[in-house]
Structure 1
Amino acid sequence: LFPAFGPADQQSEDRAIRTAKALAAKHAGVIAWSREADPTLGEYGPPNTLFVSGDVPDME
């Protein structure tokens with residue numbers, strides 16, 4: 001199991017879920033997730049899983 005590509009920003013959680021569902025038909029595993037972030041301070045909250053399909057690694 002290895003990533004086909006890295007994370008992609010989406011405009012909304014709904015859009016992230018729709019995109020993940022579309023990718024699920026083409027890949028062994030897909031996950032859509034969100035998290036609170038303040039990039040200027042380098043602070044990132046824990047991931048919140050929105051959608052999972054197939055084999056995906058555990059979120060750290």
Structure 2
Amino acid sequence: MNKKNLKALLRDDAGLSTVEYVILLILIAVVGISAWRTFGTNVVTKVTSGSNQIQGLGP
């Protein structure tokens with residue numbers, strides 16, 4: 001590969017937007033999974049606590 005071909009290859013941005021979309025999708029997935037784990041645990045804790053309080057009221 002000569003210098004001219006290398007410069008042309010570096011200037012070619014075909015397919016670049018696809019790579020950007022893949023990176024964006026991966027970032028969204030990582031943030032979504034992290035949020036789900038954090039908030040999911042908190043929701044389960046709150047629901048369990050509420051359930052225990054309701055059961056404690058008993059007849």
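The numbers here are math on the coordinates, done by the rules we state, and not lab data. Bear in mind the structure is a predicted one, so any value in this text is a computation, not a measurement. Cβ atoms are built from the backbone, for glycine too; each structure is taken alone.
-30500 is what came out when helix-only ellipticity at 222 nm (-39500 (n - 2.57) for each DSSP H run of 4 or more, over all residues; to 500) was calculated for one structure; which of 1, 2 is it? Attributed to the structure labelled 2.
Comparing Rg/Rh (Cα atoms, Kirkwood Rh) across structures 1, 2, the highest value is found for 2.
Among candidates 1, 2, the computation of mean count of other Cβ atoms within 10 Å over residues 11-18 that gave 8.1 used structure 2. When distance in nm of label points 7 Å out along Cα→Cβ at positions 27 and 51 is calculated for each of the structures 1, 2, the largest result comes from 2.
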